[in-house]
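Down below are the structures I want you to see.
FYI, it's all coordinate maths here, none of it is from the lab. Keep in mind that what you see is a predicted model, and the values were worked out from it rather than measured. Cβ atoms are built from the backbone, for glycine too; each structure is taken alone.
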Structure 1
Amino acid sequence: MPGRGPSPSRTTAVFAYGAAAGLAVDLLVGDPRRAHPVAAFGRAAAAVEQRLHRDHRAWGALHTAVCAGGTVALGALAARTVRGSRAASAALTAASVWAVVGGTTLGREARAIGGALAAGDLEVARERMPHLVGRDPQALDGPAMARAVVESVAENTSDAVVGALFWGAVAGVPGLLGFRAVNTLDAMVGHRSPRYRRFGWASARLDDLAGWPGARLTAALAAVAGRDPRGAVRAWRADAGKHPSPNAGPVEAAFAGALGVRLGGTLSYGGRVEHRPVLNADGRAVEVADIERAVTLSRRVTWLTLAACVGGRTIISAVRGRKRRGA
């Protein structure tokens, strides 16, 4: 019935203005240095884990449902509270985007490591590596650290920016917060350690599902924004499936092709060595200067994502409006 809620065009405008404002704040100041909402969520999730942890998939699924579901419910309640005010709704969207995206901090950390590598200070670079990647920095030389940084920039562009904006466009503030909650849970319990092999299964699988569309959108926009679109698409099609992660594969392969470099190969996590397939094998080895190129590509992808999400919502709103008038 007409007048029952905000029109699709109004909600699209709220998302567009709010998301643009949130990205602008992130660009200017980066992540909050204190009382970061994601850190607060992590502490709450850890407290829930202490009560629920059992070496069983069902208990892990309950943990995921409580933490992610509670976050989505909180976002829905907040959105409902400000529903009558376009300005308040846009402000809530902006605050949510700022809280969940991490593009600027990602770029700063990558550049800090790149600067240390360019200066030949490998120890400083190793000290900063844990801020960005989960690999053992002591097992990496300069070129390996540069490659790891480029791979991390690619993967986190999807996880920390594009995926959140996609779900924000689909489901508003609950989508923004829910995606970030799922992604954080995967980082906390989704790895295959003895403690989390079963308990973290649900979080890992849900993260794979939630990240699927954002990863493909990231890969497509990396091809559009990169200097070699054909190379990006070619690497994506040829090599994405070789990666053990269904979502990191398309993103890293597309970035590799777009930048003209080789990614993948041998890496070490906590003393465990993995030999991953090479992505874009025809590319050259990663150089320190490629870190800045990757950060620039990531930023281009971020703003293209906003345009794509707003454009998609606008088209859907127009189609729905025509159907309503036709009815």
Structure 2
Amino acid sequence: MWTPDELRGIMTDHIAAVVGRYKGRIDHWDVVNEPLADDGTLRPSMWATALGESYIADAFRAARAADPAAKLYLNDYSTEAVGPKSDGMYALVARLLAQGVPVDGVGFQAHLVLGQVPADLEANLKRFADLGVDVAVTELDIRMRLPATEAKLAQQKTDYAAVIRACLAVKRCTGVTVWGFTDSDSWIPDFFPGEGAATPYDEDLAPKPAYHGIAEALAPVTDPPPAKATCAVTYTVKRTWNTGFTAQITIRNTGTTALAGWRAEWAYAPEQRVTKAWNATVTQTAARVTATNLSFNASVPPGGSVSFGLHGAWSGTNPPPTDLSCTTGS
């Protein structure tokens, strides 16, 4: 049997050789894998028995020395939901960071069962990220009792999408890796008899609904179109006499947001001119007439309207205005 110092030397030499060999070529290393028992305590192993929890810190320090640029991860299964094992992992990571151990990230294997994606997955990822480490879903598969049915595959699609969205919702979640490309090479049937169909592709390499669930979850979110302020204008002659007329002009909000000001324009015949107006500022230059809101009637809610009026003088004929238009101030 080795002494603790001999065993520590064997471990750190191995890490130095492997990580050093690929220095600068590997982005992330799973430095220590599955260190915890289901109750969140240290899993019995040769390393834990001889060195205690210190072997984890030694492994990370050796990996950092061998490749200072690589990201170093601690990885385990059944830690996706808040519970005894994930609490144990959380406490372990907190202790390691307090000791200055270079833990860059925590991996959550996510070997899940159909319909059982933890409701607190996002919250759990976030609490680890709040410690100051990256998080990642590292071995995702979602198994079901065979045979697969349309209903089960639809649920699996929902489950895969839920995992992707949980990662996307946490800023420091760096990615999701599926464990097995297709159902033909999944490890699940060998370890869970009667279960399988756990990956996004079937045994014939065809994408399953789960694949489309992933794609839909990854699709960019598009912002809704901005609310528009638009208006329409109507012009009605209310009264005429031999030298003049009275008109009413109505501005209606035809958009989806309130108007914050409005402007109406039209053209008169040469023999027509405005003599007086109310509820609007009305000006006339040659045949062109412009009317703008006053302060009290500038705002018009969607579907609402405001009206103003004017007196005009005419000679000869009194035709309706032309080129009638409305623009908004918002």
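For which of 1, 2 does mean count of other Cβ atoms within 10 Å over residues 72-79, calculated from the coordinates, equal 17.5? Present the calculation step by step, with values, prior to reporting the outcome.
Numbers: 1: 17.5; 2: 22.4.
Matching structure: 1.
When helix-only ellipticity at 222 nm (-39500 (n - 2.57) for each DSSP H run of 4 or more, over all residues; to 500) is computed for each of 1, 2, the one that comes out at -9000 is 2.
Relative contact order in percent (Cα under 8 Å, 6 or more apart) was computed and gave 11; which structure, 1, 2, did it come from? Walk me through the numbers on the way to the answer.
On the way: 1: 21; 2: 11.
Of the structures listed, the value fits 2.
For FRET efficiency 1/(1 + (r/R0)^6) of positions 168 and 232 (r between Cβ atoms, R0 = 41 Å, to 0.05), which structure out of 1, 2 has the highest calculated value? List each step's numbers first, then the result.
On the way: 1: 0.95; 2: 0.45.
When FRET efficiency 1/(1 + (r/R0)^6) of positions 168 and 232 (r between Cβ atoms, R0 = 41 Å, to 0.05) is calculated for 1, 2, structure 1 comes out on top.
Could you figure out which one of 1, 2 the value 6, 25, 33, 25, 10, 2, 0 for P(r) over Cα pairs in 10 Å bins from 0, in percent was computed from?
Numbers: 1: 6, 25, 33, 25, 10, 2, 0; 2: 5, 19, 18, 12, 7, 7, 10, 10, 7, 3, 1, 0, 0.
It was calculated from structure 1.
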